[in-house]
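Each structure below appears as structure tokens.
The numbers here are math on the coordinates, done by the rules we state, and not lab data. Just so you know, these numbers come straight off a predicted model, no measurement behind them. Cβ atoms are built from the backbone, for glycine too; each structure is taken alone.
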Structure I
Amino acid sequence: MMISILSNTFKEAQNYISPVMFIALVPYFLLIGVAPHELESIHFLVPIMSIFALLKELIYGIFSWQHMLEVVTSSLLFMFIGFAIAYGMFKKDKWVIGKGQ
């Protein structure tokens, strides 16, 4: 959404957001070849990859409190950083009002 603010039209916003959405799917593709018992702690600390890794474990019946805690911690940290960036952007009129005005 923050990237789409930079655009002038809806079509331009779609052009900006498409690569970002594809980047969000890259962690899933990286986990396709990894078996659930081969997952390491690093897989649970990368923000978007962690959710895919946790779902992969849960689908195969593997339940680990440590991995769940790592996913929650990394996700909360990622959300905090994202909200901090958004807060900083929306405090400036340049990002809130847009280019057309």
Structure II
Amino acid sequence: MELSADAQSWLHLVLVWIGFGTVIGFVANMFLPTSKPPALFANLVIGITGSCVGPVAFVLLLKPEHFYPMSPIGFAVALLASIILLIFYRCLMLFERKPEKKG
């Protein structure tokens, strides 16, 4: 299957963001360790979401002249957003009902 140059460019961009978000999610989880192992899919989604939302919020709030999301500042902003999302996710998981044991 042959893809056009534009399709290849978009596919490359999506794969780079997935990889960047995955790294961000795992680093955020290292900052907030728990006793039970992390949910891998949740880390992936939180990392990708944080790596997208964080830089967008940074640009909208501070309006920097030159900002590249995959730079050290972009990494820090994405990490901060992912940590906030991870805290929110863990708070939601605290309210998850657990079945009572019989016996």
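Computed values, structure above
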item	result
When FRET efficiency 1/(1 + (r/R0)^6) of positions 18 and 74 (r between Cβ atoms, R0 = 30 Å, to 0.05) is computed for each of I, II, the largest belongs to	II
For 29 (relative contact order in percent (Cα under 8 Å, 6 or more apart), calculated) the corresponding structure among I, II	II
Which of I, II yields 1.00 [FRET efficiency 1/(1 + (r/R0)^6) of positions 26 and 90 (r between Cβ atoms, R0 = 30 Å, to 0.05), calculated]	II
Parent structure of the calculated result -22000, given that helix-only ellipticity at 222 nm (-39500 (n - 2.57) for each DSSP H run of 4 or more, over all residues; to 500) is the read-out and I, II the choices	I
